[in-house]
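In what follows, structures are represented as structure tokens.
All of the numbers you see were taken from the coordinates with simple rules; none came from a lab. Everything numeric in this text was worked out from a predicted model, so none of it was measured. Cβ atoms are built from the backbone, for glycine too; each structure is taken alone.
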Structure P
Amino acid sequence: MNKPTLVILAAGVGSRYGGLKQLDTFSEEGDTILDFSIYDAIQAGFGKVVFIIRKQIEEDFKNFFNPKLEGKIEVEYVFQEVDAIPEKYKGYGREKPWGTGQALLMAKNAVTENFAVINADDFYGREAFQGLAEAFAKTDKNSTNFNMMGYVLKNTISEHGFVSRGECKVNREGFLTDITERTHIEKINGVLNYKNNNGEFEPISEETIVSMNCFGFTPKYFEISSSMFEDFLKHNYKEPKAEFFIPKVVNEVITNKTATLKVLTSNARWFGVTYKEDKPYVQAEIQKLKNSGVYPKNLWK
């Protein structure tokens, strides 16, 4: 069986974090959060990693990751830029790229097998990659049988500000029936709330299953999302803040029943860095995992 590919969304600028968190280190050994995701993916049987980055950080990424990964997994870099769109939609003052949906499309020519997609700054846990790899082994790459690793909302919140999450509805058979991108979820007076389209806060259950952009797709995803992005641009190319999110693609295919998406569950632990203040907690959690032997002291030696 051909090995699956790991696609990493790493083109963000880290505006809330105050810097390039994709390359920030969280251990005495100089590990990024990404090091653990790639390590776990290799252990689970993945054969290739595709970094989606911006051209201006290419050299930094290659200098950091290529020496570690040489001989361990195939590596490719692709680039998300604001002008990576058809010519007829350019020239309207857009300053930033078009969101995670556009970013993932940049990997279209680099991916030929079933693939997982993750955020660069999220720690997903080993079971997430093992679960996806097991699902891929049963999935025809020419099918539209997709997967997602789901997490409980209360376990994904920062204590230092708001976060963005995909709110999921799951049926009794474990398939996703709806996903709504909540771009502002925040704990206020001990209660979790999200900001609705009118800018008003509404409560949201702590037990809500959310997407952390940890999906398992077949290459058919690219055919579907390409046409959807073209349609999105047709209606939004003059909008400076409009974004094309992966959950938009997911929601449309499950609504139209052109694909299914199984929500995988596990004991995988999630943690991540949205704000600089999140860093000490993440450092402590990583050290605990090393101390307990889940990871070796030096990942790549």
Structure Q
Amino acid sequence: MNVVPAGLLAFGRWQREGERGRAWISALPDTVNELLGRWELEPDGVAGNGYNGLALPVLRKAEPGRPQRERCVLKVSWPEESAAGHEALALAIWDGHGAVRLLATSPTEGALLLERAESGKPLSSGPLEKAVPAAGRLLRRLAVPAPNGPRQLAEVAAEIRDNVRTRWEALGRPLAEQQISQACELADGLSRRTGTLLVNHDLHYDNVLAAEREPWLAIDPKVYIGDPEYQAAQLLWARLDEMDGPRELKAHSGALVDAAELDPELTRAWIVVRCVDYRLWGLAAGFTEDPQRCATLIETFAPTF
């Protein structure tokens, strides 16, 4: 059975991995079929895909103590992005509290067997005034004491401090020099922090699904260790187009800070640093929308310091 979505065949992480990537995508149908047999799964829908792999709805065989077939998702990703990385670690630590449950893992194949969020309705489909505080509450809930392994946000801040001016110069100075200087200064301060919390740095509205067991469950986490304030920027730029100007942006930022119990000054510092970094990255990659959204956040929050 060939379950590889056409979208993944056309565009994905495997394409930048050379011969190893071509071998991985060629073997993916056999890999999925082997996992279906090993974990006694039956396909229950059409596979979806992201940049790193696929997610197939499945039914898991009933057994003593679980008389009904269980609705799950088989996720198979480029190995470094899932079971061999930190996604499985984070899901195991959360153990279903605010995130989908991890049911099984096979690092060799980059495979995870996950609880299925029944409705599949993302938080992005709800009104902004409800989505922002809901995301904030989930952000705080997932910010638990971190294990060893994930990267420290202090290291991320140090890298930004050390390379942002060179990247800015290479792109023709697309931001004001004052903003670059401020980002460097703020990143230097952030590089000295010693946060100890697990931070899901890809917690956005499409990665939060409505469920029956809990109102909202996070999926597809990517984690660092440090300040949960780091994630505020993405939660603001992701739906910036729905906000009517700086006043509404600041209002939603305040709602996010309150719901997630964030430090306001630390939040603003991470917004400026992360948005400068992401704006430069997006311009270098040829993106047009997100870099402009980041520019709006920088203009709104940088002058407050």
- Query: Taking mean count of other Cβ atoms within 10 Å over residues 90-97 for each of P, Q, which is largest?
  - Reply: Q
- Tell me which of P, Q gives -14500 when you compute helix-only ellipticity at 222 nm (-39500 (n - 2.57) for each DSSP H run of 4 or more, over all residues; to 500). Q
- Highest-scoring structure on FRET efficiency 1/(1 + (r/R0)^6) of positions 42 and 130 (r between Cβ atoms, R0 = 25 Å, to 0.05) (candidates P, Q) is P
- Query: Of the structures labelled P, Q, which one yields 61, 42, 36 when Cα extents along the principal axes in Å is computed from its coordinates?
  - Reply: Q
- distance in nm of label points 7 Å out along Cα→Cβ at positions 186 and 202 from the coordinates reads 1.8; which among P, Q: P
- Note: relative contact order in percent (Cα under 8 Å, 6 or more apart) at 15, derived from one of structures P, Q, originates from structure Q
- distance in nm of label points 7 Å out along Cα→Cβ at positions 10 and 274 derived as 3.0 - corresponding label from P, Q: Q
- Query: With Rg and Dmax of the Cα atoms in Å, for residues 34-73 alone derived from the coordinates and found to be 10.6, 31, which of P, Q does the value describe?
  - Reply: P
